[in-house]
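Just so you know, all these numbers are worked out from the coordinates, no wet-lab data involved. No experiment lies behind these values; they were computed from the predicted model shown. Cβ atoms are built from the backbone, for glycine too; each structure is taken alone.
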Structure 1
Amino acid sequence: MKQHLNTLFVTTDGAYLIKDAEAVAVRIDGQIRLRVPLHNLGAIVCFGGIGCTPPLMAACAKAGVAISFLTTAGRFLARVAGFTPGNVLLRREQYRRADDPQAAAAIARNMVLAKVANSRSVLLRAARDRPESPAAESLRAIAARLLNVLDDVQATADLDRLRGLEGDAAQAYFGVFNGLITNAAFVFNGRTRRPPQDNVNALLSFLYSMLTQDARAACEAAGLDPAVGYLHADRPGRPSLALDLIEEFRAFIADRVALTLVNRQQVRSEGFTRDDAGGVTMDDDTRKTVLTVYQQRKQETLVHPFIGEETTIGLLVHLQARLLARFLRGELDAYPAFIAR
């Protein structure tokens, strides 16, 4: 159980939430482990098999405290709320900024800055850990190039230009991604998708899909519309805002999990198959291994660089969605995208 940004995150499976006077109490194994006054909360997010009494749900609805229910893996299930004019105002502001190219660019710029900075950190970390590797020099060279991209991103307010810089940075990053791989059984020759055409791309696509699922749930729980983003243009069926949010976490979470799985030989090439269309998929055992390592990564802890509180990696995307909502409501001067330290 953690409380960040006026949000109570309940992650202990089997916990039961009850109304205790004007507070929410979290009961585990018959004992109350936490009690938080309702007036201190803006939302409650429950992961896994969490129970909640109807009197508490009614009290939360009256107090404007939305309760969101997600699976243990982070898939959004449902949201319980009363009259919520605040969400209407929040979403209208979200839509207004999305329709304003300059306002959209101000948000997208910080997201791109975070993506490029976090990608650069992955390259520098690998070059530092294996300085004698033949790839170390090229990793450092691309890291230097990404530093220049950061300056270009910071200097532009044009949305299309930002998208172009983001694409250039991604191309440069993936151009040396194979240098991060130490397992000779896996080779990466560039980013491919729909379908992924090699084992590493199959891993990345699967991890990005799970990350997008987490971000979509985070948007719903924060009262945001996952379909209306700033960096990614609107498209029917596309969760554009969720895709915006995961840009900050592709390298920091998904890419690092993929590299861990490959370099520690937790997955093997025999666990991947190529279909008639040339696409590569994972078998069930490999998929289970990936899911397990991904969930373990989400349980690791760190101190959030903006709010200065310890949290789990799995909650980061939820915190970012709520920070974005705070910015849209005018409570922050700018959206503080996540840049790993």
Structure 2
Amino acid sequence: MASTNFWSNNPNVNTSSLPVLLAKTIDTVINFSPLTMYLLSNQVEWKGNQVQVPVKVSSNSQGMSFDGLQEFNTQKVENFQKMVFNPTGREIPVVLSGMEMSVSAASRGNVIDLVARQLESDSHDMANDIATRFYTVQSGVHFLSLLDAAGDSTIASTYGGLSKSTYTGLAGNYTASIGNITLARLRTQLNACTHGGKAPNLIVTTKAVWGYVEALMNATIQTTLLQSNLTGYDQFLSTGAVAKAGSKLVGQAGFNALVFAGVPIVADEKCNSGELYTLRKEDWAFHGLKPASELGYNPISLASSEIDGVMVDAPSTVGFGFSGFKLPINQFGEVGHIVLLGNLICQNPRLQGYLAGITG
């Protein structure tokens, strides 16, 4: 490492020139969660005081065979229930020192907008916190998570207010202590989550487990390839779109996109160690509740203009709002609050899967 003492202590340099501040702040903290960005970027607007999902929970078992004038069965069977979901919220404060703002305003030629950077940084931190919550079984006033729907009754006893033990069709397909992952185990999991023409179309896991699957894929492919003959692979993007195969999505040794049985496999840095989820995207949505306009909250986005980090630009989405800055009566500065209202809802848990304890 080169010594900086000469430059930092050199009076000729320090008294005759100024440092150069790069125009982008580098984010060294936030980890990327493509699934979270997809869910937050594709919110469904919340309507009504609750989201209610009607579900069929039992079949009519009263049918009978008959002959002659045998009396028919007339017993009534209750086939239907409803899952009920309530909105909740999360907030993060945006705090700026008046002294810092004053000094920044007095400086000429600023390359970084102090206010915009702080607002952007806090919105990214909020999304990062929410991503952690999405991979943690929840209770109380937190947003619901992947585990609440994709897990069975041992993970979350109820979903949408209904018991998973009573209504077993509301339980996800969960298996613990997997050990070594295999292609056969992936097939078993996809089969368990498939009913008729409805099946998982996204696999989300960790970088490590992604690498385990990559090693399995490598073992099934002839390794002598001509670069000119490679057509490449589709890649799932955090916006929910799929990048088609091309020159940037190919590989002779190793992969940068994996697909099993037509299902993209995505590495998510917020996914917990040893976990893998098989999801049907159409069943999932973050239902965002617009903050009341009377409160003065305005929509915000997660777009990156001041910070160079892992957050992908996302459009303004319905559940996000910023209060605007308020002046405290006993401090020299200003404070605002970013909020996200709504909840993460899965309409059909039995089409989702969750594997844990993958070690190799």
Structure 3
Amino acid sequence: MIIFTRYLYNLDEVKLTFLDCLLKQRNLNECYYWLYEFYKSGYEKKTWELLWKIYCDFYLLKNPKMEEKIKEKYSIWKKKNSFNTIMWVVKNLFRQNSCHTVFMLRVYYCNRNTDILTGNMINLNGINFKTENEIMLIKAIKEKKKIAVCYHLKRIKDIDRRLLLVNTYFDTNIEYIENSNKYLYLLAKITQKLKITPKKKVYYKIVSGREVKEILKSDESCRNEGKHNDVSYVYKTLKSKRLYRVSKDIGCFKLDREGLDLNHLYWYHWEFYAYKTPLWKSRFDKYKVRIIENKQTIKFDDEDEYEEFYEEYGYEPDEQSKEVQEKSICNIEKSNIKSWINSIFKKKLTKNVRVKIEY
């Protein structure tokens, strides 16, 4: 389902472009930009969900110590609701090494068990196994068969039972993280324990006031740039605020635009698809409006309210230059996950993965 963000990018492509930019260490300011676009569109808590997902998928194995720092920043954010704490996480992830091991286990091998377990029946202190998958999970951990681990872990539906089995086997006290994918987090923690992680000193970077100030500039209304708040300046919003184009390298993922005439939706129905984000919904809901689903439009019941809304938010996407429009509706060629991974990581993927990955 197409959803337009604050500055009318496709929501899924904002997240995927952030991921692509972060892993490729392309441009830190661009990373900030994409995540702030997601955050300010009304997805504050989901921003943390996305960060934990990316951390577990790509960074935890090589940077396990960073987990506690991210938890600390999240606790501060809950009290202050400041984007600075999120910028700290982004800045320090940007500097770290990453790998695709957990990501591929989660998105591909969890449904394709190619590992053969050869060990004998096992016992686990104080645990009476309830299902065959529980037995196979512990055997897979013992034999260090990561594909079998992700496969059988996913098939244990009781998330608390999963945690009990893993904590008992490793004699540890792992706890689920708030706002994280519990299956992914536990899979990453198991994989970490099956891997020797080199000990290294970690040096973290702070976020400067200048960096924060630059990000907050995107909140300023273009209308205020005109004399006496001239409303004609509103149409300049996209030209002024769209600093980057969505990545053309994300065609290996399942995109919401597939099978749709994105240009048509963007030119003639942007209000309808923007309404689906919390930010735009709150803007529209200040007025008496009706959502016309079959026509993909939003109807104002009051003409004065209609004028007032467009004086503030009349971005006129169909009237923008081609350069501005192409920052969100550019063509994204279909590709495969193997080529994407091999363009990022030193450890190459040899498996030809033909399925579209949903992130």
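Table for the structure above
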{"item": "When volume of the Cα convex hull per residue in Å³, for residues 162-305 alone is computed for each of 1, 2, 3, the largest belongs to", "result": "3"}
{"item": "Distance in nm of label points 7 Å out along Cα→Cβ at positions 66 and 274 derived as 5.7 - corresponding label from 1, 2, 3", "result": "2"}
{"item": "Structure (1, 2, 3) behind the derived value 1.09 of Rg/Rh (Cα atoms, Kirkwood Rh)", "result": "2"}
{"item": "Comparison of 1, 2, 3 by mean projected area of the Cα convex hull in nm², for residues 58-201 alone - largest value held by", "result": "2"}
{"item": "Per mean count of other Cβ atoms within 10 Å over residues 42-49, the highest-valued of structures 1, 2, 3", "result": "1"}
{"item": "Identity of the structure behind 15 (criterion: relative contact order in percent (Cα under 8 Å, 6 or more apart), calculated), options 1, 2, 3", "result": "1"}
